[in-house]
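I've put the structures underneath this note.
Throughout, read-outs are computed from the coordinates displayed, never taken from laboratory work. Every value quoted in this text rests on a predicted model; they were computed, and no experiment measured them. Cβ atoms are built from the backbone, for glycine too; each structure is taken alone.
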Structure P
């Protein structure tokens, strides 16, 4: 998965804010909030980790079953694709 933007993720009052900047101009194009799970997944995608690696981190951090973590990661990635934030 390739993110179309460079992201800065900041924690603000128990939530996370993702700031998406255009890679060429540095202009902020999107700002949206995430929960801790979303922030973990977005950061891991930005680092180039694959579904299995991200699911493992999610399962470990939140003490959930690996199969459930993989479904969460897949759903999050689908949302990024559907909203034009990433490409396959």
Structure Q
């Protein structure tokens, strides 16, 4: 996977991701959208042949920084994944 930060301000980050399935960004976007202080979070597949995904996060000014929101969302997803793994292992 390759990540390139296209544009970044305190309240905005746009990242181009290469080499990763876009479905993982559905979960990232959903967690971000539920987060207090996030105005917008979304992704789109730029072209099916290139597989490049653009992820955008916009937060409220003078609030949560967009990069911090993204990192927090990834940590939350990692925690959810670990909880799911432990539940499945108990089956």
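Annotations
- Parent structure of the calculated result 10.1, given that mean count of other Cβ atoms within 10 Å over residues 23-30 is the read-out and P, Q the choices: P
- Winner on mean projected area of the Cα convex hull in nm² once structures P, Q are ranked, highest first: Q
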